[in-house]
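Student: Next up: the structures, one after another.
Just so it is clear, none of the values below were taken in a lab; they were calculated from the coordinates. In this text the structure is predicted, and so the values were computed from the model without any measurement.
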Structure 1
């Protein structure tokens with residue numbers, strides 16, 4: 001439940017920030033009448049992402065076992081790429097996103113017959129990007145976590161993000177967004193590493209990857225995967241009590257360089273700012 005909750009909270013806050021920046025700028029420039037177009041774009045994006053997620057989930061249920069494993073591996077790999085790009089994109093774009101959105105709004109509202117359509121399209125693509133990221137992550141997570149806990153966590157996270165979004169926009173809520181995105185970014189990299197290891201496991205079960213299948217270590221006697229703590233660690237970090245060498249290598253070869261790039265980039269920025 002925790003992983004879907006935090007991912008949807010982060011994704012929802014990103015989308016809420018974008019919509020909030022757009023709404024604030026329209027209000028500041030006396031163009032509130034265009035908020036209807038913004039909401040059309042937002043709602044259309046949400047409905048489309050929901051339909052895509054449902055279609056992919058329903059379609060995968062009809063696959064034979066081997067194709068199901070291949071589908072799970074593919075979704076997991078896509079989710080890893082999306083989550084990683086999301087973390088690094090937000091780190092890079094956070095400082096300039098407000099100015100970029102203002103420029104996009106001004107461009108969309110240039111005199112012409114399609115001002116509303118252009119603004120709706122801008123809002124649509126901004127929210128659809130966040131929504132599609134969430135769709136692929138949730139698909140990968142739901143396939144690894146059977147039961148209602150994961151969907152409930154995702155719904156609670158989304159509702160919390162909506163509530164925080166309204167709170168931030170109306171000025172009643174203050175959170176340190178820089179710190180929030182920093183720590184959730186670190187957490188997401190661990191989640192992505194677990195999804196990558198799970199994709200390697202699915203590829204093996206599908207018969208497409210048969211190398212490095214010796215057991216790296218056996219913790220089944222100390223911390224079995226089906227124990228309460230093992231299940232929690234499995235849902236959050238992709239823990240397995242008897243992982244193969246391939247799974248461990250995939251996990252480590254992804255996680256350590258990604259963390260070094262993410263945290264190292266932040267350190268360099270802090271040093272440069274201090275020197276200035």
Structure 2
């Protein structure tokens with residue numbers, strides 16, 4: 001039996017399969033389909049013609065627009081029907097045609113999306129992706145499997161992110177960019193192949209960073225991507241000089257992590 005809160009409003013033409021859990025003040029419009037292992041948190045709204053399937057949890061206050069398919073099975077050749085999950089946090093807006101897939105066993109079994117994210121029309125979150133909060137995926141953004149997107153990153157329309165790639169906190173990816181390699185926090189990447197053109201100064205300013213801090217991050221950026229040495233060795237060499245600047249340390253820590261992908265740079269796109 002489904003668990004449906006008394007305050008939920010469900011259109012007569014919606015399909016709620018046995019086993020679904022529908023929270024307080026949920027609204028489900030006409031021609032929506034909610035699968036038997038779905039949990040919809042308080043105040044979720046499915047406007048119409050939306051599908052939520054799989055073992056999927058949708059957090060409080062999310063809005064899901066027509067044509068979205070959330071919790072579908074992974075688009076992966078090594079998926080053979082195992083039970084995996086998708087978790088979407090609170091207050092996410094999921095616009096028309098958005099698709100999000102559950103994880104795969106080989107990728108940890110779960111796709112995770114944080115809070116307060118905006119997914120514009122036809123964007124795609126593939127299996128085993130790990131997304132933070134306050135992220136914007138513009139129209140037609142494509143995330144391959146196992147991608148990590150950190151808090152407050154913005155991806156422009158039509159950009160595509162290679163599998164296992166990381167996009168750092170508050171990075172900006174331009175429209176139609178090909179993100180083949182990791183993008184540092186606060187980085188700005190454009191083009192195909194994507195080239196790290198500098199820092200997301202506009203985003204940093206909007207986040208409240210003062211001019212002195214932005215200047216220090218710029219200075220560190222130039223030192224990291226100097227023509228002599230590798231980005232990783234240069235980053236390690238300047239660590240003591242910027243120990244008092246948490247934004248620079250965030251970049252240095254990101255670079256120091258072992259990754260499946262190389263690092264984006266200003267030089268031919270790859271460090």
Structure 3
């Protein structure tokens with residue numbers, strides 16, 4: 001089964017799509033309970049939301065669901081947010097803290113390693129190769145990591161999540177001008193809320209590839225799903241809301257495509 005979807009462009013921008021997939025190997029699907037089988041924690045429709053917004057952009061997407069392995073987690077298993085509730089490399093619970101495996105079917109260390117080699121490593125090998133290709137062509141590359149999540153998840157955060165959640169690990173993963181440009185576009189987007197480096201300040205991908213001194217810039221965008229879809233099963237795409245949001249996302253991507261180091 002092919003689980004990587006790569007589109008190559010000639011521009012400096014690479015979109016990472018780590019959580020839009022819903023594919024599960026048969027053995028993993030069979031081990032999940034009813035909660036796990038619902039796949040509620042998918043970044044639903046994100047590849048559709050960004051599709052066609054920028055010309056000459058490169059995209060790297062895995063179709064494997066995060067319940068098999070989360071390619072945006074540290075492969076060592078270390079927590080991205082020490083002291084806060086989160087899910088791991090091979091999640092055992094959903095975002096509400098509810099177990100997703102049938103009793104006794106949880107993956108052990110050997111199974112986690114098998115999944116890492118089968119799915120996590122190939123995704124990052126492909127992403128790294130595309131970033132290197134783009135950097136050779138332009139002298140720099142920008143990774144824009146595309147995410148979305150439900151607006152209210154008490155297990156993970158208090159209250160209601162802002163609409164635009166910009167993550168740069170406190171400004172470490174990209175040039176200041178990139179973060180400022182994206183933040184300014186979000187702040188000017190009427191009717192939306194935004195935050196920089198709030199609850200989501202960039203996952204492992206953003207932190208791993210964001211090395212501005214080497215010409216590699218990374219920024220994560222975590223969108224509240226209420227901005228473009230229904231917030232409950234069957235997780236329907238809302239064209240009216242999505243089209244309004246797509247206008248702002250296009251402005252972001254066009255701005256990043258034009259950005260150049262000073």
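Student: Using the calculated result 22 for relative contact order in percent (Cα under 8 Å, 6 or more apart), pick out the matching structure from 1, 2, 3.
Tutor: That value comes from structure 3.
Student: Given 6.7 as the derived value for mean projected area of the Cα convex hull in nm², for residues 40-175 alone, which of the supplied structures 1, 2, 3 does it correspond to?
Tutor: 2
Student: Looking at structures 1, 2, 3, which one was helix-only ellipticity at 222 nm (-39500 (n - 2.57) for each DSSP H run of 4 or more, over all residues; to 500) calculated from, given that it came out as -9000?
Tutor: 3
Student: Out of 1, 2, 3, which structure matches -0.30, -0.39, -0.49, -0.71 when log10 I(q)/I(0) by the Debye sum over Cα atoms at q = 0.07, 0.08, 0.09, 0.11 Å⁻¹ is calculated?
Tutor: 1
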